[in-house]
Structure P
Amino acid sequence: MIKRPITLVGDGIENPWNARTLIDAAAMFGGACLFRDRARLASAWMQTMREQPAPTMISRDDLVQGYAPIILCDNMDGATDIYGFGPVTGPQPAVVVGNERRGLAHDLRPIAHQSVQIPMVSRQINCLNVAAAAAVALYYLSRGSGKVGQSLHPHKKRPELLLAGPADHLELGSAIRSAAAFGWDHILIEDRRCVWFGVDRVTRSEGRAAARRGRNAIRVIPAHQDDHYAFDNVCVLTARHSGLPLHRARLDLGPRQLIVIPDESALSLDAEAWARLGRKITVVSLELPSRTFVYHYRLIATIVLAEIARQVGRPLQPGVGRRKQRRPSYESVIEQVERAEGELIYLDDLELY
């Protein structure tokens, strides 16, 4: 059977900015993005995205008649881990992601051929931004992967993480949220464009909301672009240059390894002195089917973080680290920020003040 690009379907998406990013995520993998409008997306789109073409809508019946297999992506009971599942083949495959707060509609379950989930590690952050989750699903369902690893001490295999030169506070916030969801308890941020530290109150509130700082215990450590480190192994990730393919790179070498995810929307990979970070520098490429795509830092970062989490793996002992999770739901990058007197500030955020 000829392999076709996977169509992405957003079920009940209500945030037009998420919808726009979902369209871009599908395009990264050569596919289209359609929407089942059950949360007034069309109305919200007309109000906020007036200069862009309206998204293409689809009904439940259209989905049943036009697509197979239909794969639901949600952390629901009985869902199969995304790791080791793909690649997906069929006459016209479709992956469906759900509403930012409530997830997928129940009437989609009877028509689905399969359900997959993206395993979370964090006890506080049990879901990703919907567009970031869609990008991870499309990556693994398009190419497949090995299964999640197992180890007696997976925390010893987790590398250090540096988010370098982020250009947008919302994209960075969502990437921080993804890092926490996949198990990091601290990360380095090289914030040369001042989108996280020392920002105005509105920018701060929006960025922290995207990162879910209210229940995100990850420690954010400031780094400087001239800082020198002595890591044994440094992997610099790129989506726009050639390098060692992501699926062939070892990303589980522990604290002596540094994974750098630069924001290539505003940073030139060739202009950076990566040798200052460690002894061995390896450029690792996130190979995408599309050569031209709209760059979203949160999408690139979350795919990379998911692959690192897969390689780091889970505890080998039965029952260790397992717990009953409440049903997660996707959430928006931008939500209404409550206006109140005072402001919650984390100590690590004060380090540059």
Structure Q
Amino acid sequence: MNDDRPQFESVDTPRRCAAAYGVLREAIGAQAFPGCAFGVLADGKTVLQGGLGRFTYEANAPSVAADTVYDIASITKVVASTAAAMLLWQRGRLDLAAPVGELLPQFVAGRTASDPARRITLRNLLAHNSGLPGYVEFFRTAATGPALLRALMELPLEAEPGARTEYSDPGFMLLGEALETVTGESLDRWAKREIFAALGMAATGFCPPADDRATIPPTEEDSWLRHRRIQGEVQDENAWLLGGVAGHAGVFSNVPDLLRFAGEVLQAGSVKGGGRLFDGATIECFAQRQGPAGSSQALGWDTPSEISTAGRYFSPGSLGHLGFSGCSLWIDREAGVAAALLTNRTWPDRQNQLIRQVRPAFHNALRESL
């Protein structure tokens, strides 16, 4: 029986972090989400890791544990797509200045010689300043994955490349396709071998096996497209139409694995120089904010803005990302601290926006306790 106490696992400071736990407990009481998993890395050690609440609001729903796997939505953009770009760039296999059309000829086929789409580079895609729209409901008109990709390749721009920052799912969908061209294999297979397995992220990957779906909190009751409970399959409709594997969404993971990933970023960027996968130069390259002026966007990563989901205490050089499902990962390279919060705030539907207040309050309480 759930007694509303957090399930702490690898912990040496639960009392000191009581305020952060209180933020999450109040959030569950306010139905910001039915449950959550959370963890903190500091000075190379996991100092807080736990689970609280349930998979859904039903009294008999399974309890969330520290290692519960969630649909991490757009955190896919950093742990899979950006990480792949980082590793390929480090190995000399990826030119950030390369036009997208060189890797994906179908993206420029049929466009005029003056079409600005021909000037979009991989750097533009990573920096979200390609001029592509932020979001397109391809799934409303495309019935298959190939049809979706055709529509993606023909997508018109809304601005000149580099002129504005517009967080773009289509941009990262294109990035995922470009990365597959470079590696010669699917993003899920390459990322599983080169990133997840290399870092010991055994619970992380695309398309969880059917037998594991019941162990993953559902994201919503879909009454209009798939007409079923979305559990253990990607919530994002465009990624679902692409078979669950896309550059912008599709990865499932848990807190221990995300802290392993964060630990690699911290170690690689430390003065000791280099982690198991990345070196310091790679971290620095991808951590630099991109144009135009005022953008918080680095290459693939976000950095804290003036009013940030990371709260008040994460340094300007911190790296992070959010997921639509209610997940977040923030890494403070200066302080050597990382925080992961996984929720299914979209249960049972997408209307609830309380997560916007919960994230900064949680991060503030954590940093104050540390």
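Every number in this text was worked out from the coordinates using simple rules, so none of it is lab data. These numbers come from a predicted model, not from an experiment. Cβ atoms are built from the backbone, for glycine too; each structure is taken alone.
Couple of notes before you dig in:
- Test item: mean count of other Cβ atoms within 10 Å over residues 49-56 calculated as 11.2, pick one of P, Q: P
- Looking at percent of Cα pairs over 17 Å apart, for residues 137-288 alone over structures P, Q, structure Q comes out largest.
- When FRET efficiency 1/(1 + (r/R0)^6) of positions 41 and 57 (r between Cβ atoms, R0 = 30 Å, to 0.05) is computed across structures P, Q, the figure 0.50 traces back to Q.
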